[in-house]
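Following this line, the structures themselves.
What follows draws every value from the coordinates through simple rules; no lab data is involved. Computed from a predicted model, the values in this text were never measured in an experiment. Cβ atoms are built from the backbone, for glycine too; each structure is taken alone.
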Structure I
Amino acid sequence: MRKYELVCVIHTDQDEAAFNGIIDKVKSWVSDAGGNVDKVDVWGRKRMSYAIRKQREGQYVLFNITMPPTATSVLDQNLRFLEPVIRYMITVVD
């Protein structure tokens, strides 16, 4: 099991229920892959340095995750096809 950080930028048009649904969906993907979410830190709405999909702002969320290294590819694939997620980055924590 390794520790990872996942930072997601979520589209700002999501209401609170949809935003929490996205967070719950990511948590369930991690738990289905055999890992667990240690901490979720919502950074809030921030301005991006350049426009992505015609959006200048996004809602930032940091996940501290512990999961097997083989599960990152599955999580990567699931996040890629989740429409409200504008960008994401998975990094290993040393």
Structure II
Amino acid sequence: MRRDKIKDYINLALKAGYAVIGSDKLDGYDKKLYLILIDKNSGKCCKKIYENLKKRNIEGYEVESLFELCNINCKIIAFKNKGLSDEIKKYINKE
């Protein structure tokens, strides 16, 4: 996983407004999402929301230290832009 590239794309999504951050905003979110990232150390509430979103066929990944990638304190983040989501997935899948 290339953490530096993932961090760059996440920051771009945050600045452009293509990211939805936090379990409060994602709970009941009904618009199109393309990717979900969740911290491996997140609590039951975040994991429940993550599982509910994955049931809608949204691709999701568990990552280590999500707050370091986002530069903000969050446990779950989702992306509304397909292009940015595809780039993040590409670098998550690289070992």
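Below, the figures for the structure above:
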{"read-out": "Given 0.96 for Rg/Rh (Cα atoms, Kirkwood Rh), calculated: source structure among I, II", "value": "I"}
{"read-out": "Origin of the derived value -14000 (helix-only ellipticity at 222 nm (-39500 (n - 2.57) for each DSSP H run of 4 or more, over all residues; to 500); candidates I, II)", "value": "II"}
{"read-out": "Distance in nm of label points 7 Å out along Cα→Cβ at positions 28 and 68 derived as 3.6 - corresponding label from I, II", "value": "II"}
